Structure I
Amino acid sequence: MDAPVVFICRNNGWAISTPVVDQFRSDGIVVKGPAYGIQSIRVDGNDALAIYSAVSKAREIAVNEQRPILIEVKNAIGEAEKAVKPQLKYLFTDVYEDLPTNLIEQERLLRETVQRHPQDFPTDVPL
């Protein structure tokens with residue numbers, strides 16, 4: 001994994017509509033980097049200067065040492081993220097006038113899966 005790349009993960013405490021405490025049992029994403037041999041930095045996502053400093057340092061490490069680095073940007077959930085989720089049907093119909101065959105099949109499979117396993121899907125996203 002010796003590649004000069006900077007990974008940036010924005011952590012607002014949610015994984016789509018599920019709190020991260022229900023997704024994993026660690027203190028954020030930053031602790032996962034060392035398991036892959038990747039140096040990691042956590043930064044306050046509400047502090048623009050801290051972000052600039054972290055990205056500058058990460059870039060310097062990636063370029064000079066030719067290795068990856070992970071930045072976890074922690075911030076509070078924004079107002080836009082609190083908005084009502086779009087209905088499932090709009091995930092398929094808002095882009096194409098005529099859905100391609102593969103998307104028709106994906107939508108059918110998704111609806112069947114939601115009906116078979118409703119406990120695994122958020123209740124605040126209407127079908």
Structure II
Amino acid sequence: MPYYFDNWGWLTEEVLPGRSTEVVPPDPATIPEGKRANFTGHKWVVLQYVPPVEVRPVAQSVTRQQMKRALHRLGLLPAITSYVGTSGDPELEIWFNDSQAFERGNTTLNEHLPVLGITSEQADDIFNFAASL
């Protein structure tokens with residue numbers, strides 16, 4: 001009987017072609033909570049298991065039009081425009097007003113998020129919303 005393991009060697013009931021062995025794994029009933037059987041390539045070992053964190057996709061770049069429409073629809077455009085205009089930072093004004101695209105990883109953007117009261121997760125949501133427009 002074949003026993004299947006995922007890309008990281010963890011025992012799974014899912015049938016994965018090319019990811020099976022005839023080596024019998026430990027009985028799951030005997031494995032302590034928080035641990036799982038892992039196939040090393042020639043034998044099964046019981047290891048601590050931490051489920052992978054689900055990573056949600058985030059738009060990495062949106063056009064200026066998409067971003068400004070998103071900020072408008074979210075009610076954030078007036079506050080952000082005011083902040084940029086009163087910042088006294090000409091480069092920030094140029095960046096905000098003249099960028100053809102907004103990049104999620106941009107250092108200028110990320111430096112100003114806390115001042116605006118926007119968390120990293122909220123910024124991700126804004127980028128995803130903007131990308132949908």
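No value in this document is a laboratory result; all are computed from the given coordinates. Since the model is a prediction, treat every value here as computed from it, not as a measurement. Cβ atoms are built from the backbone, for glycine too; each structure is taken alone.
Overview of results
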read-out: If relative contact order in percent (Cα under 8 Å, 6 or more apart) is computed and equals 31, the structure in I, II; value: I
read-out: Answer label among I, II for the case where distance in nm of label points 7 Å out along Cα→Cβ at positions 46 and 62, calculated from the coordinates, equals 2.7; value: I
read-out: Structure from which 18.7 was derived, Kirkwood radius over Cα pairs in Å, options I, II; value: II
